[in-house]
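Below, each structure is written out as structure tokens.
Throughout, read-outs are computed from the coordinates displayed, never taken from laboratory work. Please read these numbers as outputs of a predicted model, since none were measured by experiment. Cβ atoms are built from the backbone, for glycine too; each structure is taken alone.
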Structure P
Amino acid sequence: MKQTGNTILVTGGGSGIGEALARRFHDLGNKVIVAGRRREALDRAIAGRENMVAMTLDIGDANAIEDVARCAIAEHPDLNVLINNAGIMRFERLERRGDLTDAEATITTNLLGPIRLTNALIDHLSAQPDAAIVNVTSGLAFVPLLTTPTYNATKAAIHSYTVAMRALLKGKIEVIELAPPAVQTGLTPGQATRPGYQPLDAFADEVMALFAQSPTPSEILVERVRFLRDAEAEHRFDETLLQLNQFAQAARDGTA
């Protein structure tokens, strides 16, 4: 992926991983469009940064996605990179019948959202030089956290979708998967300061170093996530599943 001179749309760009990557790509000399639901967060993300703009987007709203895609193409015809980063993570209980509102919202946001936005932009991106799509998944796509089953499932689905997309778009659009480990962000309550999670700046720095490799890896994997990504290939899936969930529980309890 070309490192500078791009026009990049980052969903979920008002906070967390999206904001950190948007700022770093901007500092490399790219025009960056951050999109998200909270206008005040977007405005903070772009404050004082020329060539960084904000667009309000509810990634769970199919009509809003089409509107933003049309607007982005009209206002930024050189748009050539899409980073599908927006997502939510909700804790669930599968042991008994419950309200599926959180599960359905997670599927709409994490799975349908990037599929819809990619679909809305695919023809435009295919016609651009140096085009790329980056799909942000998770280490939990490969080893699940038992308390977030729908989140894991959506990320596993986007991983599979990305593999297919990469093969189908070969020679037209570079398709990259970014699979984070547990990172200190506001994704879930208390996560921004949770011990044992990778600090956001350290994660973003490591990610940008991987993006700078030539050729860019098809999977952007910081060292901390390889424990999950490689578990099945290294024949330690069951052990890793147990270790991951014990660690997560200890981290939430403050005993990690």
Structure Q
Amino acid sequence: MTQQQIAPALVPAFAPDGTLRASINLGNPILANRNPEGGDPVGVSVDLAYEFGRRLGVPVELVVFEKAAASVDAVKAEKADLGFFAVDPARSEGLLFTAPYVLIEGSYLVPEASAVTGNEQVDREGTRISVGSGSAYDLFLTRAIEHAEIVRLRGAPAALAALREGEVEVAAGIRQLLEGEARRAPGVRVLPGRFMVIQQAMGIPAARGTAAQEVLASFVEEMKASGFVADALERHGIEGALVAPAGQLPA
């Protein structure tokens, strides 16, 4: 596969100060995690950031956050030059997205003794669903849930703790994270299937323009087609995520 060529005139659109500042969200373990050996975080989003910086010919600075919402806000405010986000209509203002590079399942976690056995049973009066505030599944459930109550907490660990402590009946989150919680200690189980598919894409501040968006979109398509994304997922031991099919820019 021929490597994408980036016109020098477009480099300032991504790195106006000569350094590519990449917003990294540690709240999604499929994309990035702390490095157990210290130093920069590791993960597929980190690998993509460094590869794109290499293509631009500029150094990369990782701007690290614990929550998706903070990572999104940093890019919208141009405190970072690009980021890695779930595509959602609620985030479209102020950002330009690529097509997704990874697909992740959003699922529910319930107590082992719960009578709930399927996703369709969750949206009922009297049910409380904990979510990480501002996460992709929070945004989705805010639109989709009609009867249950959404309890928004500071990040996934707090949402899982609320379920363990009996403060809610259901916790929503990334399937891989919920499965890890179920393995960690008895007493909870993941419902079969999924309630949504999270489309993880790259994004830039809207002010950087559609020409820059098209360059980044082409980069993402190359990274999928070349096997770069699949190799990164395997190298970092990530399960429960799929490389997204070839796609076009979001409408």
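General observations
- For helix-only ellipticity at 222 nm (-39500 (n - 2.57) for each DSSP H run of 4 or more, over all residues; to 500) computed as -9000, the structure of P, Q it came from: Q
- Which of P, Q yields 16.4 [mean count of other Cβ atoms within 10 Å over residues 68-75, calculated]: P
- Entry that produces 0.15 once FRET efficiency 1/(1 + (r/R0)^6) of positions 124 and 220 (r between Cβ atoms, R0 = 30 Å, to 0.05) is calculated, selected from P, Q: Q
- Per mean count of other Cβ atoms within 10 Å over residues 4-11, the highest-valued of structures P, Q: P
- Relative contact order in percent (Cα under 8 Å, 6 or more apart) derived as 27 - corresponding label from P, Q: Q
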